[in-house]
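Just so it is clear, none of the values below were taken in a lab; they were calculated from the coordinates. All values reported here derive from a predicted model rather than from experimental measurement. Cβ atoms are built from the backbone, for glycine too; each structure is taken alone.
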Structure 1
Amino acid sequence: MTEAPKALASRMPPARQAQINGLDYHWYEVGRNTRGRDGVPVILCHGWPELAFSWRHQLAAFEAAGIWAIAPDQRGYGLTPGPQAVEAYDMAHLTGDLVALLDHLGVDKAIFAGHDWGGIIVWQMPLMHPTRTAGVIGLNTPYMPRAPIDPITIMRARMGEEMYIVHFQKYGEADAILDADPRKVFDMFMRRPIAGQGASEGFSTERTGDESVFPLVRLVQAYDPASDPRETFLDAGEFEAFVETFRATGFTGGINWYRNFTRNWERSADLPVRIDGIPCLMVTAELDAVLPPSAAAHMPGLIGDLETVNIAGSGHWTQQEKPDDVNRIFIEWVRRRFPQIG
């Protein structure tokens, strides 16, 4: 993909680009700092199937607040094409891209904020790159310690073969289904929770019988937007920005992140379990069906400096569903914990 769709470009600052780790890497930036290596940006890491565009509301708020913030299209997404090899999307590469971005910008450390898969990445930064990590903000995605066995084995046994992360291990199958109709994918995904919906058990859910839990690919195939009562949180232009981008890029790059769950687990045996000495903020969403607040209940026992805030009424796409709440929480925390930059 050589340029952003017009609907996206009109709502974002100009895209910046550099050769980083062999990639034609792109990011969006506001409030550029001029203090050299003493500058501390907030780097906003998107999830699946999203883009730097998912942080458009936060970039605008950080710019208004005078805080340096950066949202990259991470490898395999949007304007940043990724390699063909699946192993090129493992955690060493995903965190390594962020370190290389800091090197390119000439700064020592950043505050890393991540949502969904981006949250998995940013919680690994203080374990894999502690000297480059000033702080961590997890949005929806909690810090999870290393599983006792391969997490794909756990998910397959607990939630079945069609659970989307398990299904994604079959190279090309889910990709082809999602690539066939990006409009249907985003029509199904980018919706608010149904009013009155209760809290989910998320990944703690166990299947009964043979039916898989979270069979997202099958649900996309069967989806009929005309019968969906949920409200969307995207306007027409925002919706088209996602559809046009993924129509151009396909979904494989992002799905390859999931195909490294086992590889990441195998290579993480020697990493620390605790996070100490780094300020951390966990922002949960009351109605996230996949990552509910209960998924973060264990975190105080593993992180020495942790604050937790819950956003009521939000589903999974919190920075887009409840942007004012996210902006207020992020900016207040950054200003209080890092007064030199906020």
Structure 2
Amino acid sequence: MTPLAPGEQPFAGLSPERVLDAASFAGLEPDGRLFALNSYENRVYQLGGAQGMLVLKFYRPARWSDAQILEEHRFAAELAAAELQVAAPLAIGGETLLKHREFRFAAFPYLRGSAPELDAPEAREMLGRALARVHQVGARRSFEHRPQIGIERLGAEARSQVLAADLLPQALKEQYARVSGQLLERIRRAYHEAGPHGRVRLHGDCHLGNLLWNEHGPIFVDLDDCALGPRIQDLWMLLSGPPADQQAQWAALSSGYQQFADLDFHELLLIEPLRGLRMLHHAAWVCHRWADPAFPRAFPWFGEGRYWEGYLGDLREQMAAIDEPPLLTR
């Protein structure tokens, strides 16, 4: 994809009228009901029309290639064919990736569900079973175009982006360079100590905000970050709270998972390194997207020196967490 010019606002031309025009162009027969849904990376709308409620996802220009988006769509379709509850794009005129003017978009069925309540009896075990089935489908073949969950993209490249960003105060650049470099060294060492691990096609961003729940269990939404990586990537973000709580949550989640798939328990050594990579990548993501007006509105503290001082403290704490014995075991 051609990079956007610095400071360019990729969705500046995506007005409600343009969204409805795109829907009409695709033959979706919109009835005028249009609601913007919460999304930073892309723009997502709930649309009323002759086919009932749909969700339209407009892809951020210059982020993914057509080939990468189509791999996302094929993976979602495979999961749906395996009778998993997942938001899979509709084929319209034989195509799932639609284009209108400068925008690429896809239409999805509107899936009804509520926020997951994982403390409900057997909920985490049910979620573990569903994720195991996702990974079993993901293991059938590889991605050719999608990225990998790994140190270079999420760590080294992210660090370089932050160092080049104007949001990082000049007075803290040397300190950030030193602390982030030390964290990357710890992550590399932890990966080496964990040894080789398998890679399967994953959801990639499996946190509670990307899950819904209905009477049949979890619904997986937003495969925009699907990638190749270790299975533990889709599991560790579902754990929270004090150590004892996380251990109990893991016992239920892994119990359900192992009913449908095997776990390589060496991957538990990757949890804190993966958390460190996510911390590095998140800061780079916000810096990289700052020209998009949605980001200063959502993350106003990123422009403040005290945020970066606190963030450096978080990176130091994460180094210590990587050096500690793993919290989770079999």
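Hey, distance in nm of label points 7 Å out along Cα→Cβ at positions 29 and 93 derived from one of 1, 2 reads 2.4; which structure? Matching structure: 1. Given a value of -10000 for helix-only ellipticity at 222 nm (-39500 (n - 2.57) for each DSSP H run of 4 or more, over all residues; to 500), calculated from one of 1, 2, which structure does it belong to? This figure was derived from 1. Largest in distance in nm of label points 7 Å out along Cα→Cβ at positions 13 and 149 among the labelled structures 1, 2 is structure 1. To which of 1, 2 does the computed value 57, 51, 35 (Cα extents along the principal axes in Å) belong? For Cα extents along the principal axes in Å, the value 57, 51, 35 is produced by structure 2.
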